[in-house]
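Heads up, there are several structures right after this.
Read-outs: derived from the displayed coordinates by stated rules, not from any lab. All of these numbers come straight from a predicted model, not from anything done at the bench. Cβ atoms are built from the backbone, for glycine too; each structure is taken alone.
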Structure I
Amino acid sequence: MNRLIIEYPEISSKVIIVNEDKALLIKRRTLDPYAPRRWDIPGGGSDPGEDAIQTAIRELEEEIGHRADKDKVFLHNKKKVNKPNTIYHRHTFVYKIDKRFDPKLSKEHSEFKWMGIKEIEETNLPDHYKVVCREVLAN
């Protein structure tokens, strides 16, 4: 049996925003078809022609209304992800900021919270993002 592989988007970029000992998490709406009520970090799939950093910067503005300083957004890790019917490259960036802000959430999200690592560990944030939060907030 042949397996159909869909390779769009090729890039997924997520950004962990950090200020001192807290990271910004956003919660998906109850009616979200992908992961309802799940805590997440800003990000998403690339538009045609975008590279990973361009995707990260655009997604920050779309999802939380924040225009990031590109020079302060750093790649933490990159991983090829194979899921049924899709293959993509997941890029996780870290963006350290000097002052916390209240994001202007997109329609995809219902709430936000600046959290320390102990609180993050108790959420339903995917484990691979918890690992990055642990590493970044420990420094």
Structure II
Amino acid sequence: MKKTESKTATAAGKRLNTETLKPHWIEWLTGAVSSLLILLVVGWISYEAVNGTDSPAELQVDIVSTERTDAGWRVLFDLRNNGESTAAAVEVHGTVSEQGRLVEEAAVTVDYVAARSTAHGALIFTQNPNDRDFKIRAVGFTEP
């Protein structure tokens, strides 16, 4: 039997199973591409394990909009983490002041902000923050 011929098992003159001795070229290509991908992933993980930086979370709060609601004024914000570490239990505080006097304050805790990601939240005020001096900032976080 030649290498390229099929081996067959016969029972009453019928073919039961065929298997070529020489694999098809697509099998070789699939195996080579899969091996290359595995090597790349292992190399990338190894590189990150050795050379990866683990800088602390860098939080930035941006106001998206202020809306009137039945409960008062809702200030929507984006909480961006530009750092390489995750921040948990992030405290965001907002204050409304008028002529240096604190009129109202609100706070919210954002459970989790992954590294290089953005979370969304809102603060609720009874006073219109647009008419006064309004400040919002992240005041603290923990590392999970």
- Query: For structures I, II, which has the highest computed value of FRET efficiency 1/(1 + (r/R0)^6) of positions 40 and 88 (r between Cβ atoms, R0 = 30 Å, to 0.05)?
  - Reply: I
- Query: Comparing relative contact order in percent (Cα under 8 Å, 6 or more apart) across I, II, which is largest?
  - Reply: I
- Message: Please compute distance in nm of label points 7 Å out along Cα→Cβ at positions 24 and 96 for structures I, II and give me the label with the greatest value.
- Response: II
- Among the shown structures I, II, from which was the value 27 of percent of Cα pairs over 24 Å apart calculated? I
